[in-house]
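Asks: These are the structures, in structure tokens.
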Structure I
Amino acid sequence: MKIGLGSDHGGFEMKQKIKDWLAARADVEPTDFGTYSPESVDYPDFAVEVSRRVSDGALDQGILVCTTGVGMAMTANKFPRVRAAQVFTAKMARMAREHNNANVLALGAAVTPLEEIPAILEAWFAAEFEPGTRHDRRVGKINACALRVTEPEAIHERDTEIYAAIQNEVKRQRQNVELIASENYVSRAVREAQGSVLTNKYAEGYPGKRYYNGCEFVDEAERLALERARQLFGAEHANVQPHSGSGANMAVYFAMLQPGDT
């Protein structure tokens with residue numbers, strides 16, 4: 001099990017003790033995402049590093065520590081698929097896992113004695129969430145909240161491969177200078193309203209042979225579409241994109257044109 005650790009300066013000492021305790025467990029692979037000293041830092045920075053990875057599936061669970069645990073839990077719960085629980089006792093840790101399927105443990109160094117941490121961690125790792133129970137139904141309602149807020153999360157629930165292609169295109173556009181005007185992305189709200197960052201791609205051509213650069217994730221989406229079209233229709237070959245939009249229009253035009261039409 002991959003576990004991410006994060007703390008601010010207020011939780012630094014407790015996080016170090018937790019890291020030592022986890023190192024003795026053969027079933028846990030901990031990774032420390034900071035902070036690495038007791039110097040003053042901002043707790044959201046470290047909550048983000050852990051929570052983002054739990055949300056994306058790179059980590060199975062996270063453990064976050066600040067002075068009270070409140071700020072860490074609040075930040076972590078901003079991420080879809082993250083269910084952070086602020087815990088003070090071993091019983092709370094057990095019930096957070098069994099009843100709420102919590103995947104991020106938030107602790108407060110100023111409100112929970114250090115000597116109680118081993119029992120809390122033991123209860124956390126010993127407990128398991130049981131699918132198909134009344135608790136599963138309730139957690140499903142928690143998860144549904146994210147789908148009501150943002151459409152890309154609905155894509156993640158239905159098609160993780162297409163979701164990954166969209167998110168990778170977001171990263172590519174953030175990390176590169178876009179010379180094609182219509183590919184410069186607008187606000188997230190506008191993107192969600194009109195579709196996704198793939199909607200306005202200049203992607204004439206075919207996978208691997210586009211007229212424009214920066215189409216690798218369009219290629220991936222088109223590859224998935226081709227595979228699914230072949231499976232759906234039992235075909236050996238399929239084409240999901242013509243040479244260009246104008247070419248497609250001309251093909252339809254000539255197909256319908258009759259002698260004498262004006």
Structure II
Amino acid sequence: MITILPMNLYKHYRDKALLEANIESMVAWVNTIYEEDEAKGSKRLWHFGMQLGDWLALDSNIPGCVMGATDSVLIASIYYYLSAKNTADALMILADDRADFYFQLSLEIKKAIISTFYKNGELIDKPDTLNSEVEQIRKGMMQAFVGEKIDTRTYTQTGIAMLLRYKIYPDEKAKKYLVKLLKNVMEEAKGFLTTGFAGTPDLPHALLENGLSNQAFELLFKEDAPSWLFEVNMGATTTWERWDSILPNGQISGTEMNSLNHYAYGAVEDFIIEKY
């Protein structure tokens with residue numbers, strides 16, 4: 001958040017004071033990841049520690065599951081890249097000569113993501129990162145709390161949408177392949193989303209920006225669950241923590257950790273304001 005929010009606010013208000021107030025925290029956050037990355041082999045991937053991944057996504061196909069199916073290393077590494085890039089951009093705007101280091105770091109991270117998750121211009125569905133420290137920790141958490149395993153992969157709405165939105169692919173051929181994959185996974189879900197906290201803000205943008213405008217607005221205006229308008233039709237005045245916080249019969253679902261006033265999925269407002 002500390003590397004994302006200041007730049008988002010700056011893009012809307014063009015107020016350098018917003019960056020000046022947060023730049024040292026931005027730098028400190030990227031440095032924290034970078035230093036551990038250095039200690040873990042300088043892979044320029046966020047493959048260590050615990051990650052929640054695409055929290056509360058629906059693509060695990062396990063009722064009540066909190067963990068999504070997208071490779072957590074992919075998600076975390078994309079945020080490592082965004083954090084470095086945003087920090088570099090902020091430093092450049094502030095005419096701070098530290099910008100070069102973070103810009104170069106962002107390029108190294110992007111290169112590492114591409115070399116790890118693509119082969120011959122195509123996204124690898126089952127990359128080596130599924131054996132990483134991050135994924136081993138997550139598997140242990142799933143076994144402890146749910147008693148089941150998740151078929152973790154990259155061919156998910158979240159994984160593909162994030163790569164497309166942030167332009168992390170080797171070339172235009174690879175981009176076209178990602179667009180085809182995104183169209184396929186949307187069709188498999190009958191136009192509904194399966195994304196969680198990480199993927200939901202990026203999915204509508206990725207669809208609209210890559211020639212899938214019909215799918216983007218179909219997604220926005222769906223009224224059956226899971227969707228935003230399903231919540232409205234069920235009487236919601238705020239977005240829910242879970243897509244199924246209230247069931248179609250009007251009953252509150254039996255899952256734990258169930259807030260009816262939770263901003264995460266309200267991130268669609270960004271898409272509505274910028275694109276609609």
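Asks: Please state which of the structures I, II yields 6.7 when mean projected area of the Cα convex hull in nm², for residues 63-134 alone is computed from it.
Replies: Going label by label, the one that fits is II.
Asks: Right, here's the next one. Can you spot which of I, II the value 21.6 was calculated from, given it is Kirkwood radius over Cα pairs in Å? Walk me through the numbers on the way to the answer.
Replies: Values: I: 21.6; II: 19.6.
So the calculation was done on I.
Asks: Related question: Among I, II, considering only relative contact order in percent (Cα under 8 Å, 6 or more apart), which has the greatest calculated value? Kindly include the intermediate steps, with their values, before the conclusion.
Replies: On the way: I: 12; II: 15.
Result for relative contact order in percent (Cα under 8 Å, 6 or more apart) over I, II: largest is II.
Asks: For structures I, II, calculate mean count of other Cβ atoms within 10 Å over residues 23-30 and state which one comes out highest.
Replies: Working: I: 11.4; II: 16.9.
For this comparison of mean count of other Cβ atoms within 10 Å over residues 23-30, the top structure is II.
Asks: Looking at structures I, II, which one was FRET efficiency 1/(1 + (r/R0)^6) of positions 39 and 239 (r between Cβ atoms, R0 = 41 Å, to 0.05) calculated from, given that it came out as 0.60?
Replies: Here the read-out was taken from II.
Each value in this text was obtained by applying a stated rule to the coordinates, not by laboratory testing. Here the structure is a predicted model, which is why all the values come from computation and not from measurement. Cβ atoms are built from the backbone, for glycine too; each structure is taken alone.
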